[in-house]
Structure formats: structure tokens, C-alpha cells
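Listed below are the structures to be examined.
Each value in this text was obtained by applying a stated rule to the coordinates, not by laboratory testing. The model shown is predicted, which means the values in this text are computed figures rather than measured ones. Cβ atoms are built from the backbone, for glycine too; each structure is taken alone.
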Structure 1
């Protein structure tokens with residue numbers, strides 16, 4: 001145990017991160033692209049986290065909302081310009097992920113994880129559910145769902161002539177059930193290395209440029 005900014009923390013075996021008294025993972029240095037890809041490839045998502053200042057900022061935001069009796073989930077819906085009824089209607093129709101019936105919104109993460117500056121951290125919000133694998137003990141996705149998300153990433157970002165982002169500069173993950181801070185609304189973390197400003201502008205504001213999958 002050590003003291004960091006008046007906070008008692010527990011040091012883990014990893015020299016680059018520790019767990020604070022509230023159970024948050026704090027990174028002492030930003031993750032490189034190679035480290036991030038390794039974490040995702042090995043599905044050790046518990047090793048992702050924010051810097052101490054990023055985590056404090058995120059918690060302060062949540063505490064401010066709570067003090068004002070503002071529901072965090074409701075605040076997210078407002079930012080997406082979605083209503084609960086809209087989300088419920090889409091889920092009731094059970095569309096396949098990333099088809100036109102599954103309305104999505106991509107935003108920058110207001111509270112990104114601690115990554116090298118060259119990495120842009122985006123969130124892909126989905127009205128449709130991203131089902132968990134009933135065989136998974138941690139609430140992870142099934143191989144079929146993972147394959148579908150990979151297929152969408154490929155057609156939307158890699159093969160899309162308007163973006164042409166190579167796979168070597170793109171990776172994604174979805175938190176397991178136990179790691180989710182907003183379990184009521186499906187979302188995927190998308191990280192892109194070396195994203196150009198015009199590409200970011202297109203991803204965030206030109207919805208017509210986002211290629212969707214066909215129903216199967």
C-alpha cells in the first residue's frame with residue numbers, strides 16, 4: 001500500500017498501473033499502440049485504465065451529476081439525441097447489429113483511457129443490443145458477435161474508400177459485463193492510430209459515410 005495524492009492505493013504486479021481505494025485502475029504511463037493491441041488480443045481488458053488525473057476528472061463528473069440528481073444514463077441519451085422509447089423500440093424489433101435498422105452514433109470519448117497521444121479513443125453507440133455469450137462466465141461476446149463486429153469495422157473503416165484506415169491502425173473492444181459503466185446501452189470502444197483531422201470529422205459528422213451491413 002502507498003499514498004498517492006492523499007489516496008491509499010494497492011500496487012499490483014504490473015509496474016505501470018495500480019488499483020486505487022475505490023477499485024479503479026490507474027495507469028502511471030500511457031499505453032503504447034503495441035501494448036493496447038496486446039491487451040485486446042489477450043482479452044485482459046482489466047489492464048486498461050485512465051491516468052490519475054483522468055480518473056479524478058471522470059469521477060468528479062459523475063459526482064456532480066449525482067449531486068444534481070441527474071441520471072448518468074439519461075445524460076448519455078441526451079448527448080446522443082436519443083430517447084429511451086427509441087432505444088426500446090429498436091431493441092424490440094431485434095435488428096442485427098450494424099444494419100440500417102440499428103441506428104448508431106460515434107462520438108469521441110469525453111473521458112478517454114490513458115493512451116499515447118497518437119491514439120484517438122472513440123465510442124460507437126448502438127441502439128440494438130450486443131448480446132453476451134451464455135457460455136461466458138464474464139459476460140463476454142460470442143465468437144459470432146465478435147466476427148460480425150470485425151466485419152463491420154472492415155467495411156466501414158478499412159474498405160471504405162472515404163476513410164481507408166488500415167487494420168494495423170485500428171482496434172476495438174467491448175467491455176465484459178463486469179467492466180461496463182453503462183450496461184443499459186450497448187457501445188464499443190474504437191481506437192484509431194494516426195487519425196487525420198478530416199477523417200475524424202467524417203466519422204463524427206458525416207453519417208452517410210458510415211457503411212452499414214446488410215440483414216442476413
Structure 2
């Protein structure tokens with residue numbers, strides 16, 4: 001399954017061999033570092049195999065396996081988001097084009113929820129889900145493009161908590177919105193963080209709560 005998804009034969013064997021080599025070195029040196037944490041995305045091909053994936057993580061002596069819910073948006077959401085961003089900031093969020101889908105994922109939410117319940121009962125391996133949706137939210141998340149959470153606040157706090165500095169020096173309040181609020185080649189990070197462009201972005205986020213693509217972004221659920 002892993003090699004099929006990656007479209008390259010042998011990648012699973014090489015990845016697991018590397019993890020096992022790290023585990024051998026940890027034992028030889030009598031240390032529990034580095035900690036092995038495994039991340040996986042839930043989607044059409046694997047949602048019914050989460051328990052099997054957790055077993056593999058356990059055999060690899062991972063401390064944690066985190067399952068991330070699939071990110072997908074409709075073309076209507078993408079176009080509406082870019083219309084708003086052009087009006088407010090004069091840019092479009094092209095990175096989100098890669099998440100546009102013509103149809104919803106083919107995921108049986110009852111099967112997925114059952115898998116999640118099984119994994120939450122495990123005590124030998126820490127299994128987490130991100131975002132940590134309720135059963136009802138999971139059903140709505142995968143059966144509608146217009147999902148909004150009930151168990152999380154419907155606003156993004158990331159602009160007050162994090163910033164992304166890109167290789168060209170540009171500073172962005174969000175990883176994938178294609179909006180730069182300054183450049184560390186021209187100003188200090190402190191000046192940019194407290195500058196008018198960043199503060200304007202925060203004001204708009206505070207007023208709106210979120211933009212059309214935000215409910216499918218992991219940062220929306222981070223704080």
C-alpha cells in the first residue's frame with residue numbers, strides 16, 4: 001500500500017529499515033533519543049487500515065503515531081477564497097490549488113470512526129488524531145465541502161502565535177496563503193512581527209474569524 005501511494009517500489013522497505021537501524025543504535029548507546037514519531041494521512045486508500053498501520057508503528061518501536069485528516073476543498077471554495085484575497089491583499093493563494101477536488105473522498109465514515117475507536121482503546125502505543133474531531137464532525141467533514149467544526153473555536157489564532165520565514169527572507173503569517181508581510185533582508189523580525197502589515201492581517205482575521213479555505217487547514221485547529 002505504501003509503495004503504491006508513493007508510486008515507487010521499495011520505499012516502505014527502505015523507510016522501515018532506516019527506523020530499525022536507528023532503534024539498534026539507540027539500544028547500543030543506551031539512549032531513548034531520538035524519539036520515533038510516525039505521521040500518516042487518512043484518505044480513500046487507507047482509512048480502513050488504521051489498526052494495521054498502528055501495529056506496524058508498534059513493531060517499529062514508535063512512541064506515537066498521529067493520523068491527520070485529509071485536506072481537500074472544492075473549486076468553488078478555492079475561487080471564493082482567492083476572490084476575497086485579491087480584494088483584501090492583492091494576491092491569490094495558489095498553494096491551495098493542489099487540494100482542489102471535484103468530488104468528496106470515497107470514505108465510509110462509519111468504518112473510519114470504528115477504526116478510530118479501536119485505536120483510542122490501545123494502551124501500548126500512543127495514537128492521536130489531528131484535528132481531534134468528534135464522531136459527528138468526522139461524518140460531516142468527509143461528506144461535505146462546507147464543513148465547520150463545533151468542538152473547536154471557529155477562528156484562527158496562528159497569526160498571533162507563529163510566523164513562517166521562507167528561503168527568500170519573506171515572512172508569512174500563514175504557510176500556504178502566499179501572503180508576505182515583510183522580509184528579514186530589509187527589516188528585523190521584531191519590526192515585521194509588530195509592523196502595520198502584520199497587524200492589519202491580524203485585524204482582518206479577528207474581524208472575519210477565518211477565510212474560506214481555513215476550516216481545512218491544520219493551523220485552524222492548532223491553538
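Out of 1, 2, which structure matches 0.9 when distance in nm of label points 7 Å out along Cα→Cβ at positions 72 and 104 is calculated?
The read-out comes from structure 2.
Comparing percent of Cα pairs over 32 Å apart across structures 1, 2, which is largest?
Top value of percent of Cα pairs over 32 Å apart, among 1, 2, belongs to structure 2.
With P(r) over Cα pairs in 5 Å bins from 0, in percent, for residues 80-119 alone derived from the coordinates and found to be 6, 18, 15, 12, 12, 11, 11, 10, 6, 1, which of 1, 2 does the value describe?
So the calculation was done on 2.
Given a value of -9000 for helix-only ellipticity at 222 nm (-39500 (n - 2.57) for each DSSP H run of 4 or more, over all residues; to 500), point me to the structure among 1, 2 it was derived from.
It must be structure 1, since only it matches.
2.9 is what came out when distance in nm of label points 7 Å out along Cα→Cβ at positions 40 and 208 was calculated for one structure; which of 1, 2 is it?
Source structure: 1.
Kindly point out which one of 1, 2 the value 11.8 was derived from, the read-out being mean count of other Cβ atoms within 10 Å over residues 32-39.
2
Please state which of the structures 1, 2 yields 18.5 when mean count of other Cβ atoms within 10 Å over residues 64-71 is computed from it.
2
With distance in nm of label points 7 Å out along Cα→Cβ at positions 112 and 176 coming out at 2.7, pick the structure among 1, 2 it was computed from.
Only structure 1 yields this read-out.
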